[in-house]
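Novice: Below: a set of structures, written as structure tokens.
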Structure P
Amino acid sequence: MKQQFDPLVGRVFSVFSYYAVPSVVGMVAVSSAFIVDGFFIGNYVGSRALAAVNLTLPVNSMLIGIALMLSIGGSVRCGKYLGQGNIRFASINFSYTLAAIVLFSLIITVLGTIFIKPLTMMLGADQSLAEPVNQYLSIILLFTLFQLGGLCLSFFLRVDGYPVLASIALIGGSILNIILDWFFVVQLTMGLQGAALATGISHTMGLFFVLFSFVLTKSRFRIVRDKCGWTEVIKNAANGFSEFANELSVGVVILLFNWVIMQKLGENGLAAFTIINYSIFFALMVCYAISESTQPIISKNYGALNGKRIYSFLKTASCTVIIIGISMSIIMFFFSEKLVETFLEKGDEKVADLAVMYARYVWPVFLFSGLNIVFSSYLTAMQKPIPSAVIALSRSLILPILLLLILPIFFGDIGIFMAIPLAEVVALAIAIFLVKRNSPNKLVSDG
């Protein structure tokens, strides 16, 4: 790696840009592919299909949560090992994290396929949505290994000093997903099954590209066996628990919102909720990309005891997500009608009206969520899993559920849509308090 991009000695903005820009571009590609999925499904299959896809999101959140817990927890620990010059322990961590991901993926594929019908009912599908949910989910589960394996390897490729290659894998898979969506959904009229197949194939190609990148770059990581390997996985899980808690909480909250919306607003309300969630998803993915790109930088500087540089990287990441949040809030508030029209066939006025109303209440979420994500990610990189998990659980589980139960009592159905923005505001106050208690200089001096 060139010295100007070395996390330990390079200029802060240059290093931040070197890691963050490819990560953001890659994540924009991924989220864009997800949004294009919604475009094809909404326009060529219908609003019912959009609602069905939304019902499957809790399963995806659970799977991604496990993968992030092991992968981010492991890559952060590897970053610290690399900062200390301990290549062998970094390789042990890499080897057993990958083995755990493979084992978990295979178990999920088998169990999910066997119990697909009970799972569909548990997700809240009524009689009209059960079949499309079943069609979509049964195909997605077959590609679990490729999705989670590619995700895991991309984090280790990034911490090994190759963030650009990790992002190229994401971009390539996303472009392929868009092309296959058009081919399967529009040209072959395969409906939700075509959309699921396009997603699965793109995950497969992404995994193969990351594997090829490890060979091409002559990675410092090696596949090794060691009696302490599974202990490393347990430590990874503990350190990355906040990432799991965050993703799982999102899944639980979406599940609860789906149930409440289905009862109060029906299928149209669920479709409207799905449309606005595409915009929220896009903004959150950009913020996650920024926060995750700083983790290997921060963990390496933590290993080298560079407290001042850690503070500088944290400040740079925070300013970046604030700018993104303001931009997304403006777009959501002033251009919500145009966004909604993109995902619907003509004639879905009821869904469109509900979606625009939801947008009018949800836009403040963009102003606060980015900082919460960056602060939680910082604490994970500094190997402070408990305060990191407190932020993650507060913003994505505890506060949304409490507010979802309380606000509709006072504000009616509008209270449903106010829950998430208010949860982010309260969570930010908690996050600021925890970051001040765990400042870079304090943790470095304690370490």
Structure Q
Amino acid sequence: MTLTDDQLTEPTADTFDGVESRRRLITDVGAYLDDLPHDVRPGLRALGELLVGVAAQPERGESAERFTARCLGVADAGQLIDEDRPLHPVSRLTTAVALAEWIAMYDDVVEVGPGEYSYPPKWTQTEIGDVLYRHPQCLRVHFPAGTLLPDTGCVIAIEARETVMRSAEVSAYVTRGYQDAARAVLDRLAARANELNPYRGRAVRATFKGGLCLTVIDLTTTLTRDTVIVDPQVWSEIDLGVTAVRDRHELLNAHGLGARRGVLLCGPPGTGKSAVSAVIAAETAGEFTAIYVDAKAGEHLLSAVVEEAQRLGGPVLLILEDVDLWCSDRHAGARGGLSELLQAMDIAAEARILTLASTNDTATLDKAAIRTGRFDAIVEVGYPTRADAARILTALVANMPGGDAVNTAAVVAALPEDTSGSDLREIVRRAVLSTDGGEITTAALLIEVGNGRYRASAPAGMYL
């Protein structure tokens, strides 16, 4: 190889796979890099920075681990104790709200840092009913000595997001020798979170949205025991359950009898099963937490719902409507809903939980699901008698224009067999809509009874 001191000013030609290619001078490094494939650029940029000893990227912020170590006065986070607790669907919110309260309490001395890597602290807000909660989502906060603990500082980390890649949890970091103190801090945080539970004493709906989700709902206030006409035995059995979980739970549990109760309402559609549940939910509102469980949540997450009900501490009314939609006899090809129901109904016999379930057909339910100990009473809510139908009709037309003049006996006498309460309600609605001015009359009611259109039915046969 011949060495030369002559400067190379002209590109040389080489062959590549038999094809002559010309080399070119790189006069603009940025343009050169821009012409390269995207997956090549980062490596070449990093190599260039390494060769010249200068990084083009700005210095990264302090990581969560370095923040924790610095605040607690150690060289490395490996010298610390990490005490953590998992967070459940409700405690992900309540724990974050309790932590926000502590941060505000010691605002002048605490230091908030990143929750993961060197990302900035994350805050969010959650609306529950008419209240908006602003709370941390992912961060770490240093509480110096004299705040949460008298003799040492601690760093509390919260991750309130639950995903495939991360688990929701809260942690307390302390120096070695203070692990018991870290446990005590987390116990206090959990106790305060439980006190702040925004769902307690309210009506909520449990749904399945990639996990358990609770949403506050409004209860109907128009239905009462005077307007929902059913066999008195229905109210008696439910009242027995209310007494067990509200008033006699200590006595029952002390003797190993278990306070938890379950009542299954069965009967044809439209006979008032859902209305009965709504009346009980309204009557016990504020004292009980009413949890309506939809079909998908019941099939997949009923055990999680029951566990959350236990954590509420106070009496809970668990409402499972139309359980036959998701829980059937194992011999009829039952899906996972049966095993979920069996497992959920066996959790904590001493819990202050009254389960109020309904079904249109008990024959479709597995015998194991409706045995005593899971459902203590199975009560039929059947079609109303003529006398009960008259009471229902009287309640429906009361306070309506023309309602005092309605001959309820004549209307009831014209009703066909197996007329449900919902049928009567639709008859009244159609009569109001069909008259001028909306005044209810006996004649209008009899017309609606006679034409039978209050019962929606699909036409027979097939369209070809």
Structure R
Amino acid sequence: MWHPFADMSAVAGNDFIVASGQGAHVTGADGRTYLDATAALWYCNVGHGRTEMADAAAAQMRSIASYSNFGDYATQSTLDLADRLAALSGLTDAKVFFTSGGSDAVDTALKMVSRYWSLVGEPQRTRIIARERSYHGMHVAGTSLGGIPANREGHGEPDPKVKNVTWDDAEALAAEIDAIGAENVAAFFCEPVIGAGGVYPPPDGYLARVRDICKERGVLLVADEVISGYGRTGSMFASQRWDLQPDLMLTAKGLTSGYLPMGAVLVSGRVAEPFWNTPGLIWRHGYTYSGHATAAAVASVNLDIIEREQLVDRVADLAPVLAAALNPLAAHSHVAAVRTVGLLGAVQLRPDVIKEDPTIGARLVRASREQGVLTRWLADGGLQVSPPFVITREDLHAMGRAFDVALASVGSTRAKSDRLHVDLLPDTTTDEAGGFESSDARLRADVPPHHGT
């Protein structure tokens, strides 16, 4: 098998086989049980081994596994899920366009905003803005849109219609729109919390200002909630937590908790209106598995579990526990920052350490595995933390201890030098939404940010 995002010269023949899972743990083919610190790939929110998800899939398959949703065809499970997501979204008169996953959702949104502006008589609005460090999938358009340069290496020049702006400065967005001309800008794509680019929570006031800038200039605001959606930050959607009021929301991953592939673009009535109310108009876009009936049935049960077990509230309750478990890791001499928000986190190494030893990331992931914790290396040079919502307080602290041992094994734990002065902020602060914790234990250092894979 050709693995995604893998050094195949090292991986081929050395597969780490995951055989089964239960809750926040998985068992390898070696028979050892591991704590899943990443919910697989940010998605297994309700935890592994949910038999009622399997039962829902089997029941739907016994009726009809799926059918085309092109034209006027539909299946009831898909219609029911669309209504439910529209209600959950908080968008005015929301409509739902289903995809096969997150990358599909990004490409769908890009085509949708382009077609929207054409339909309302402003076809010159073709420019798209996104953020540095952002990740918007790996289709051709999403690769060009994303703000991780390493992901574009070897694929030619990026789309000239796309511009990345500084990730944490809303005024940089305003300046870029004004420089291009607001009348030429179609949309701003924004992860409320930057995910694969390093888990960067939004600075205080940033998203509110972004919202206002887009409204003032008539630019569509697209919230990429593929990672943050369905409870990951302690609200059903991060857009609701920070009152972002987007025109479109892109979702996937937590929609089914990864039990089957599925994505959904949640569209405000403003954007949907010309598509729905122009007689004879056919928007020639869709996927073979858009609104797959079995995936929809599984997604509905997934939402049932989230609501029944109050897992979104659980994330909010566990957020400060995760911060308390990870923040002490900033004491390691080679750790640059620890960032957490909701049940998202990153333990970032110093860029100079990574430059001196490019293998340290792979060694740290392996050392964590040896301590019984599965994690992965992020684009900005750190460990990913995004456990299932069912993880216990005890397991969060066990994860922190495992990372502590792993970090010590790949580099000595020593006092910070005078040049690299630690500034620990158990700066657990109440954000704009009130009541939820975000934490950033930072090392202020005279070294540039790392933009590797």
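Since every read-out is calculated from the coordinates, none of them should be taken as a lab result. Just so we're clear, the structure is a prediction, and the values are computed from it rather than from any experiment.
Novice: Once relative contact order in percent (Cα under 8 Å, 6 or more apart) is calculated for every structure in P, Q, R, which label goes with the largest value?
Specialist: Answer by largest value of relative contact order in percent (Cα under 8 Å, 6 or more apart): P.
Novice: Taking mean projected area of the Cα convex hull in nm² as the quantity of interest, name the structure among P, Q, R where it is greatest.
Specialist: Largest calculated value belongs to Q.
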